[in-house]
1. Which structure, out of P, Q, was semi-axes √(5λ) of the Cα gyration tensor in Å derived from, given a value of 38, 27, 16?
2. Using FRET efficiency 1/(1 + (r/R0)^6) of positions 106 and 210 (r between Cβ atoms, R0 = 30 Å, to 0.05) for the comparison, can you identify which of P, Q gives the largest number?
3. For which of P, Q does Cα Rg over 2.2 N^0.38 Å, for residues 226-329 alone, calculated from the coordinates, equal 1.36?
4. If relative contact order in percent (Cα under 8 Å, 6 or more apart) is computed to be 22, which of P, Q is the source?
5. Using mean count of other Cβ atoms within 10 Å over residues 130-137, single out the structure from P, Q with the greatest value.
Structure P
Amino acid sequence: MCEFLRSFGFDPGKLFLHKLILGIETSCDDTAAAVVDESGKVWGEAIHSQTEVHLKTGGIVPPVAQQLHRENIQRIVKEALSTSKISPSELSAIATTVKPGLALSLGVGLSFSLRLVDQLKIPFIPIHHMEAHALTIRLLNKVEFPFLVLLISGGHCLLALVRGVSDFLLLGKSLDIAPGDMLDKVARRLSLIKHPECSTMSGGKAIEHLAKQGNKLHFDIKPPMQRAKNCDFSFTGLQHVTDRIITQKEKEEGIQKGQILSSAAHIAAAVQHTTACHIAKRTHRAILFCKQRDLLPQSNAVLVASGGVASNFYIRKALEIVTNATQCTLLCPPPRLCTDNGIMIAWNGIERLRAGVGVLYNTEGIRYEPKLLGKKLSFTINSLKSTTLEYWVRSG
């Protein structure tokens, strides 16, 4: 670590007035770092993606992800600092993801960050990964609190009312798996890695790409939880229904498991459409609940959609229909900021530094927390019909 700092000509006595945060992200399978200032300017960033490696294994293998983080974290942090032309001595603090995520991956980022903080004698800001996704929009737009956020990714799915930098009211979450995880599993079951157009894509991207060539109404797949009067989600049932359809089509076409179905594009389109309908309906309920109880402004209310699955443009279109029907504004970070990145972690650090929340000057006892924890608010809404939304669900 000392050699790492000396490579920048580190001078511990040098003082700077502006606030600069180094953000480090290693919650899953991307090693990322970025330097962001209090105005939102991104001075430098770097990322190492493990997607290609994990595509070959059919999913993320935690020990493999851990090893790749170890091999790349110092290079990625150095690259982010070098690109920004910022010396470590100019940093105001280091912000790092500590929860939730893969334990082995989180541990790499945390241990590296704590060694760096100790050498630089600057504050450490532990970051909740989902909070970072939620607040990224404030780097790009002047979004005031409160606003509603939908976080959808490969590991998470939740709806929350954001009332402040660290003040989140959880309205709903997935009762089983996340939408990105479900889409990845469907893509693996369809063996899309063998499809010439999808061989280098992640599962979710492959589904989105192939769905453009299919008929979403070719298979009648019902959205789950249509009678549930809450804002929770469920994707396991959708996965099982799709699995049965694929098995049946394999029998009909006389092909073995692992071969590409002629109807693969239709299946991808139907699954994507049903996923979009489910996410849109649950989000619609949350907006109406918040407006009925004056938790959101009656005019100029904002819905933020973020996380890897929010980069799916078909799902974004479904959410646009919901926000248009409820007089809300939909805001989404650009796709590159929807997936895991160091910029969102650094910006979350800036938000916390400005608010004076969760800034640690003593890191003794700091630990990572793999699991997502949170209190759930139970509520019921009786009438939630929207002619526009219902028409879209039926006809697309």
Structure Q
Amino acid sequence: MSHTAATRCPYDSGEGAMTDPCRDYLRHRDIEPVRWDEDLALWFVTGFREATELLRHPSLSSAWPERGSTPLHAAVGGGDGARTSGLVRKWFMFNDHPSHGRARKLVAPLFSAERVAELRPFVEGVVDELMAAHRESIDVMADLAVPLSGRVICHILGLPPRVAPYLEAWAQDVAAFLIADYLPDVVTRGHTALEDMTVVIDQVLAGEPPAGTGLHLLRDAHRKGEIELQDVWATATFLIYAGFETTSTFIGKAVRSILHTGSWERLSGDGAGRAVEELLRFDTSVQQVARVATDTVEVAGRKISAGDLVLIMLGTANRDAEAFSRPDRLDDRREIRRHLGFGYGAHYCLGAGLARLETQIALDALFAKWSTLRFAEPPRTRSHYGVTVLEHLVVEEAPGA
């Protein structure tokens, strides 16, 4: 196969166990790019141009947990319609200017290009250690993506390595909390996960957080009176959740996309770096983000009213044929000016560089170990309160390698 060949998306037929893992959000693609859902009482935005416009629109607020009730959530949080919890509502991803900018600026040095580059030896060491235990097969999620992401974010924040194995369960419970906080058991598990995180955060703060780590930085800001203890907890729990969830998901999706599209041998010859942006576009790690309108917004001939909840479907927008030629094909030579895999605008993912680094190193290690690879069994997914989660991805060396 030539380097310039674009590979057909193998999920289009919808047959067998390998049907498109993106189908849950791609089903919205052929409907209007901006449409109102009467049952959920919210707007779906699926067009790339429209999503890009709304992600940076001044009248769309990220503070949807503060005032983003749907009919399912209206009874949660008392009479004000507030969702999730007070701690989550303080996460800077759910705040607007100026509080968002202040909190983001405080921890931005942890994810600068220089700091990310300095992390390379640590990430490579972890990947080498994880890969060494596997000779002919590996579960990309359980054996590589999950432990790698957990250990890296613990290292950045200054949490002890013993905490890393707990991150997956905490992240799943918090993810459910962000979606289905109308269910009492989800609320209970979400609060418990957040409380467990704050316990380990406090344990580190009670001692001496390693110099240069996130908790060292946050502790110093608290001591100087720049932030409250609640802000320390909020920022640290957010970084634990986002730093683990986004990267572990993307590593798994990237390997799955490469194998599904028959691109393994081609990409293994060239390295992973060039393909990462196309992999991000092809199967987006974060499928959707929410906003709430603070004023009337007109887009694509539709009028979004103040107070309306808006769900911007990043994954669907990244498969928009008006923005990308042959969007359902994985083309590692595609020239991408912009995709929405890490969002857009002021809330562009702070850890994007770190996620790219971890994924590149993981893919390069897999390529180096196995020049040919195949699925040992169909990828196993499960529905997690409406979001499809890649749970197991067992791959093996192909015969004749």
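1. P
2. Working: P: 0.35; Q: 0.95.
By FRET efficiency 1/(1 + (r/R0)^6) of positions 106 and 210 (r between Cβ atoms, R0 = 30 Å, to 0.05), the leading structure of P, Q is Q.
3. Details: P: 1.36; Q: 1.44.
Traced to structure P.
4. On the way: P: 22; Q: 26.
Only one of P, Q returns 22 for relative contact order in percent (Cα under 8 Å, 6 or more apart), namely P.
5. Numbers: P: 25.4; Q: 13.1.
The structure with the largest value is P.
Laboratory data are not the source of any read-out in this text; all were calculated from the coordinates shown. As the structure is a prediction and not an experimental result, all values here were calculated from the model. Cβ atoms are built from the backbone, for glycine too; each structure is taken alone.
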